[in-house]
1. For mean projected area of the Cα convex hull in nm², which of P, Q scores largest?
2. Of the structures labelled P, Q, which one yields -20000 when helix-only ellipticity at 222 nm (-39500 (n - 2.57) for each DSSP H run of 4 or more, over all residues; to 500) is computed from its coordinates?
3. For relative contact order in percent (Cα under 8 Å, 6 or more apart), which of the structures P, Q scores highest?
4. Comparing distance in nm of label points 7 Å out along Cα→Cβ at positions 98 and 130 across P, Q, which structure shows the greatest value?
5. One of P, Q was used to calculate FRET efficiency 1/(1 + (r/R0)^6) of positions 50 and 122 (r between Cβ atoms, R0 = 30 Å, to 0.05), giving 0.65; which?
6. Say we calculate distance in nm of label points 7 Å out along Cα→Cβ at positions 34 and 170 for every structure; which of P, Q gives the highest result?
7. Match the computed value 19.0 of mean count of other Cβ atoms within 10 Å over residues 74-81 to one of the structures P, Q, and report its label.
8. Where does the value 3.0 come from, among P, Q, when distance in nm of label points 7 Å out along Cα→Cβ at positions 42 and 146 is the thing being computed?
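Just so it is clear, none of the values below were taken in a lab; they were calculated from the coordinates. If you're wondering where the values come from, they're calculated on a predicted model, not measured in any experiment. Cβ atoms are built from the backbone, for glycine too; each structure is taken alone.
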Structure P
């Protein structure tokens with residue numbers, strides 16, 4: 001039995017997604033079209049990308065139960081996600097998509113057995129080849145979301161917003177300092 005399995009992965013993913021949703025709610029809809037530089041995704045596109053990217057591991061592991069990715073149509077699959085990303089959405093729709101897709105993915109993660117997570121998947125040559133366990137692969141979406149969340153926290157700073165995690169940290173520091181006074 002693993003100490004860290006599907007239930008723990010789901011709980012951890014939910015924490016990450018909760019923090020992403022807070023950022024999505026704190027950034028005003030008037031800034032959803034903001035791009036830190038011209039070739040980057042807008043705030044809305046980044047959030048939609050984060051919301052829908054969990055469809056990829058779900059397709060690979062739940063729908064296809066693939067054990068070899070060498071023949072997976074990556075371009076076809078991601079092309080569909082890019083269409084969604086580029087389609088205009090309201091802030092309410094984006095937040096709703098983050099919540100719905102996040103809970104769908106987390107619910108699936110918590111259902112996974114240790115045996116399933118231990119299965120080995122051959123990677124595509126495009127992805128560097130080799131093999132990974134499903135467990136290792138399924139850690140990726142959380143890491144991917146944290147990467148983009150870091151980008152959004154920098155974007156918040158550019159928009160004059162102090163990120164909520166920074167505000168929480170600063171409050172803990174103030175409380176500790178007040179306790180020493």
Structure Q
């Protein structure tokens with residue numbers, strides 16, 4: 001039984017950090033016009049389904065409140081020792097019945113793109129999910145045109161399970177969904 005299943009209320013996601021990046025639960029202080037701007041920036045959300053929506057502070061508050069009432073985690077990525085604090089977000093969609101989590105990431109602060117911040121944040125969150133919350137399977141997915149995300153999934157030890165064709169329309173072309181997973185232990189060993 002995982003920690004998530006054993007408690008009547010979802011446990012807080014523990015704050016974690018390395019020497020560059022800190023992961024905290026998203027809070028009211030992260031609800032800023034800067035954050036809304038990331039969601040409305042076509043370059044930031046070009047591989048995200050958020051590209052189809054117009055966001056406002058009110059829609060962001062509504063989403064934030066819905067995540068608090070769910071088994072999911074909505075996380076903020078912050079830089080340690082920097083003038084720029086909030087640089088992006090991660091979502092963790094938790095499936096309690098199957099003890100798995102699907103993880104997504106958005107780095108909104110373009111000045112840190114290519115710095116390794118996304119990889120660091122991803123590794124921190126995966127470690128907490130597996131080591132502290134007892135998740136048996138971590139999954140992620142992205143458009144097959146999102147090469148940076150595919151590289152991040154590979155670097156983190158995830159395996160590409162499949163490329164499902166024609167799941168998205170991107171720049172007027174049909175593109176596939178790259179589905180990846182990470183099993184912390186070999187679940188097939190005991191079978």
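1. Going through P, Q one by one, mean projected area of the Cα convex hull in nm² is largest in P.
2. Numbers: P: -20000; Q: -6500.
Label of the source structure: P.
3. On the way: P: 34; Q: 18.
Sorting by relative contact order in percent (Cα under 8 Å, 6 or more apart) in descending order puts P first.
4. Numbers: P: 3.2; Q: 1.9.
For this comparison of distance in nm of label points 7 Å out along Cα→Cβ at positions 98 and 130, the top structure is P.
5. Values: P: 0.65; Q: 0.95.
Comparing all candidates, it corresponds to P.
6. Numbers: P: 1.6; Q: 2.8.
Top value of distance in nm of label points 7 Å out along Cα→Cβ at positions 34 and 170, among P, Q, belongs to structure Q.
7. Values: P: 11.8; Q: 19.0.
The correct label is Q.
8. Numbers: P: 3.0; Q: 1.9.
The value was obtained from structure P.
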